[in-house]
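Where a number appears in this text, it was derived from the coordinates with a stated rule and is not lab data. What you are looking at is a predicted structure, and each value in this text was computed from that prediction instead of being measured.
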Structure I
Amino acid sequence: MLTFGWFNTTTALVVLGIALVIFGPGKLPELGGALGKGIKEFKSASDGEKKQAENEEVKSESK
């Protein structure tokens, strides 16, 4: 079994089952896509801030 602290396979299945009951099978793919898009945007924004900080550091070192 795969475990990460308190979160294990059984917990994941229970959460997925509750989400299926609450949102229904037609809405879950849409929610998954929205979640994936949000994570992708967060990652790209985070990478952008890192690059901006690196560029500012390089500029300050060259002065």
Structure II
Amino acid sequence: MPVSKAQKKATKKYVKNHYDRIDMRVPKGKREIISKHAKDYDGSLNKFLNRAVDEAMERDKNNG
């Protein structure tokens, strides 16, 4: 079933109010490698990147 214009607008507003955006640059070809890994293990690139950041920050906190 197609998504209505009202639903798209509501979703866009929700995302704008609840999330920050971070742009990340990687060498050509690495995005595809990361995306495949994320799909194989977590299901989504965003979920994988959030988990990777959280784990790195926790490691840094425990080693600092």
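Between structures I, II, the greatest calculated value of mean projected area of the Cα convex hull in nm² is seen in II.
State the single structure among I, II that was used to calculate helix-only ellipticity at 222 nm (-39500 (n - 2.57) for each DSSP H run of 4 or more, over all residues; to 500), giving -28000. It was calculated from structure I.
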